[in-house]
Structure 1
Amino acid sequence: MSIERDLMKRILVLDGAMGTMIQTHTLEEEDFRAQRFKDHPCTLKGNNDLLSITQPEIIKGIHRAYLDAGADIIETNTFSSTSIGMADYQMENLAYELNYESAKIAKEVTLEYQEKTPDQKRYVAGSIGPTNKTASMSPDVNDPGFRAVEFDELVSAYKEQTLGLVEGGADLLLVETIFDTLNAKAALYAIQEIKTEKKSEIPVMVSGTITDASGRTLSGQTVEAFRISLSHHPVLSIGFNCALGADQLLPYIKRLSNQSDVFISAHPNAGLPNAFGAYDQSPEEMRDLIEAYLKQDVVNIIGGCCGTTPEHIRQIAELAKKYPPRNPKSSNND
């Protein structure tokens, strides 16, 4: 697999935030609707994934900005593109199309860059988010046995999403921002079914999220429990993203790196959000914090999550060139 060869040679750079970049366009309701959805019965503003259909040039421009900055891997604009996520906008029937079109336009952009620099391969990662429901916990404190979604429902939704991403041209799949590992297991089960049906060997990355200083996911798992509970599935990489800034995330990445014999990824936020929910950490500040990951030899894939921009990625990409990649076979895997 070419990405495995690349990962053994150098640290690969993942792109930055999609939402942060979309916000710079100050889009209004009519921009999200375009002509096709002008009569849709509910508000669509904020449905960023829909822009892959209604404003594809904006999404392509964001992909290009990250590739110009030095990203090796760009994520599709599909974080919420499941029938479960799209139910909030009464657009469940669009799930396959959203994933297919998002992967297609990302692939088109990577091929543009492939022609410019044929010696450097770029990859499209199909972004598979956690959905807005959890299979492990009840949203109702008065009914702890209640579940807003069942495992089989998640599998069905993830299977549709995966099919769209694979048929749209994604090079790998990224199950990301995992706060409930049961949801992730449903995603991985769905992915395996598609891989079997399509006779595909598409690589899979998984990335959890540590929600606070306790060092646990939202569903209560430690770093070690998170890794072990997903170890049955063959993955290209395992890592963490979101929730924390680079300095807060580093201890958990180190623990994961020490215990894993697969590639390690990290894409932290640009610090912690301020009182207005914005991220103030400059590209230079984030770069300096990321350097600790590279000096301590704990990552193979590095990028940015919430609040990061092409300039953040540019600074990180320049830094990554100076360091060798972590060797997964030299971990202290137990």
Structure 2
Amino acid sequence: MSRIRLDAQLLKKEVKEFNTQLLESYQVLKRIAPVEIGQTPAQTLLQLDKMRLQYYAPEHLNPDTPALLICYALVNRPYMIDLTPERSLLKKLLDKGIAIYLVDWGYPDASDRFLDLDDYINHYLDRCVDKACEHAQVDQMNLMGICQGGTFSLCYTALHAQKISRLITLVTPVDFHTPDFTLSNLARHVDVDLAVATYGNIPGTLLNETYQSLMPMRLGMQKNLDLPFSLADQSNAVTFLSMEKWIQDSPDQAGKAFSEFIKDFFQQNRLVNDTLKIGDQPVRLASITQPILNIYATQDHLVPPSSSKALQGLTSTRFYREKSIESGHIGIFVSSKQGNQLSDAIGNWLHQDV
């Protein structure tokens, strides 16, 4: 039998198997109710414009465990840390007896076009820190920033050091000009003034397309080819659909704040160059003396480890620790392979003597 005929038979078999799996996955989808995300109950302690401060109470509060305020990025919804009950960093932290406060930035609309970084950091985030401290009955709060929220948290701690006890940065960009920072290399060529003049607020869908373009084969063709396997059973299907819901649920970005962040961080790297100002206040990383835990994902395609690890030596802390986790930018939160690595690192850090 010729090699061509063998290859044709093999291809025919693979196509038939793929179609069979595709039909089976369709049947799985028919049995699934609409997916729910962010199911952990929360209390709204503060609402300012679109922003809300959410409080998550552990079932068994450990009085010896400090509370934690989490600042997420503007560009995605924070329920990534509470995607499903089985894949919830938030739930794992609550199970450790940690009281959690979470900043939910909401969905900016046309009325928010002129919000700037000063508004987000020195007004909204500052009010959240004050309210969390008041609610927890403490003078200082532990702050954890995720991705862009980590960059915000660094700026906030530098500007309001007296209000922060410990700082955790998680998959956080610090040096925006490392050679392997693909997203930054793209952003440096963006005419951000033209973009804001054209759109007003920057559409979340546009940013989504940009992120997916960084890995077009894996996040496009490969994901589609893997659909029958992703939807092979109800558990996998719920996880896949929850992730897709989160990916598509991207808020628009307030035009002024977006412009400042692209220019000051991506294009001019002012945080590392010590030339950054938020409002009229200079941001000096060297003014940060709080203990720092810097966690990064080794396979992160959005924020490369080189960008996160650049934080070491830029602050004046005497207690700086790094934790690497073998995962990607999103997998660090939801991958079952990671187990409790992330929640254990955070919990141990909050208990550790420094």
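Values quoted throughout were computed directly from the atomic coordinates according to the rules given, and no laboratory measurement underlies them. Computed from a prediction, not measured in an experiment: that's the story for all the values here. Cβ atoms are built from the backbone, for glycine too; each structure is taken alone.
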Calculated from one of 1, 2, helix-only ellipticity at 222 nm (-39500 (n - 2.57) for each DSSP H run of 4 or more, over all residues; to 500) reads -13000, and the structure in question is 1
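With mean count of other Cβ atoms within 10 Å over residues 61-68 computed per structure, which member of 1, 2 shows the largest figure?
Numbers: 1: 21.2; 2: 14.8.
When mean count of other Cβ atoms within 10 Å over residues 61-68 is computed for each of 1, 2, structure 1 gives the biggest number.
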Candidates 1, 2; volume of the Cα convex hull per residue in Å³ computed = 137; producing structure is 1
1, 2: which one has mean count of other Cβ atoms within 10 Å over residues 45-52, as calculated, at 21.8? 1
For mean count of other Cβ atoms within 10 Å over residues 77-84, which of 1, 2 scores largest? 1
